[in-house]
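Rule-based calculations on the coordinates, nothing more; no lab input. Nothing here was measured: the structure is a model prediction, and the numbers come from that model. Cβ atoms are built from the backbone, for glycine too; each structure is taken alone.
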Structure I
Amino acid sequence: MSLKDAIAWVQAHPPSGLTSNGSGSESDHDVLVEQGFSYVGADGGGQLEIGVAADGESSSYIRADGVTEWLDPRPVRDDADGKRLVATVAAGCPSSDQGFAGVENVGSDLDAALLPSGSPTVGLLCEYEGMNGKPFSLLTQKLLDAAAASRLAATARAISLSHTDGDVHSCPMADGSADLLVFSYSGRSDVGLFYLRNGCQTISNGRILASPDDAFVELMGSLLPH
């Protein structure tokens, strides 16, 4: 195929299960000679690059390069040292989260998922200052009805627990700002999540922890705008 037809064919046949992540082109004296397309996997851990280059006027080359990371599917254990909050919706938000390393919950199912599989009946959000303002004090509290709590719980449950092993990374500044999320379920104790909003952002249930994804961060930002 000509370069034009080959580019049109690639655009008409995007790789299944991947999302477009941009494109680029190269020209020679205003004549297009190469077009590139980038695609990314749902978890952001894999990427596919497809390049189309002219080979004369009537034929083209197509090159595909894939890169991915080996992801460990086992959840990271929450082994932070310090006191743990046992939170309930009925008790409301503690006045401070100072000195707490996270939450404590009951239920062996929380070893493999951040939250239970059922829908909560109500939820509670507690926003804490960190080292700003009045340090570690309660800044905002918000009660969620069943619909809002279920939406937030489903978004939290959808966070990938897979991760790379042995990687080295640095984190932005952390000031201790945190949110406490509490959900009530029928037939079991309330379940709390502890969300560190900056630095190396994490969300944990006292057993396991994960890195919050964009969908969770955006939803929390809409519920507790800063």
Structure II
Amino acid sequence: MTTEPLTFDVDGMGTVHGRWLDGPDGVFVFAHGAGAGMDHPFMEGLAGRLAASGVATLRYDFPYIREGRPLPPAIGTLPPVARAAVGVARKRASGRPMWAGGKSMGGRVTSMAEADESLGVEGLIFIGFPLHPGGRPSTDRAAHLDETSCALRFVSGTRDRLAEPGLLGTVADDLGRRAEFHRVEGADHGFHVLVRSGRTDDEVLDEVAAIVAGWIR
């Protein structure tokens, strides 16, 4: 599998750097979380597993990563980057089913773009949706999901401090039949598991990849 670097321009944001990893059965536009870019081992590991399962990925850095800033700007400034990335992926998809979303903040940003105006994808996949700040349970960050029009898929760890499982389950239930929620037993927000769980992080990543690939295919 060969990863192809690419760039694309976004009005008002400059040049965005991305990586394309091909696959025959579908395409996932895969945005990173707030604290690490597209080359984080989780991002690379999941993209590689998806490619092995037949799913292409376009992952990309929000511009603040390349600028060396430790924290993202106001989240409302980022949806145009997600929308542009979907446009780039669509030109390469050649009729393959397209999904978009990402890890944590990346999924939230993509859903904000979809809520503003349809991205024209089959659905959105949230890998650790950041439903609320740690220790402050709330569903306010999910309110905009009512404005989306596509399928919604959530995969989240049962130890995720940014998405209390009961609350996230309620969000998915309230969205109706277009939403599904897969719980990863024992995983935290970074999809790490404790040694005493009897599983490794690699095994958890295998599980996440299998679920995501299955939804896309």
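When distance in nm of label points 7 Å out along Cα→Cβ at positions 30 and 134 is computed across structures I, II, the figure 2.5 traces back to II. Among the shown structures I, II, from which was the value 2.7 of distance in nm of label points 7 Å out along Cα→Cβ at positions 38 and 118 calculated? Only structure II yields this read-out. I, II: which one has helix-only ellipticity at 222 nm (-39500 (n - 2.57) for each DSSP H run of 4 or more, over all residues; to 500), as calculated, at -4000? Going label by label, the one that fits is I.
The greatest value of distance in nm of label points 7 Å out along Cα→Cβ at positions 62 and 198 among structures I, II is that of I.
One of I, II was used to compute Cα Rg over 2.2 N^0.38 Å, and the result was 1.34. Which label is that? Answer for the origin of the read-out: I.
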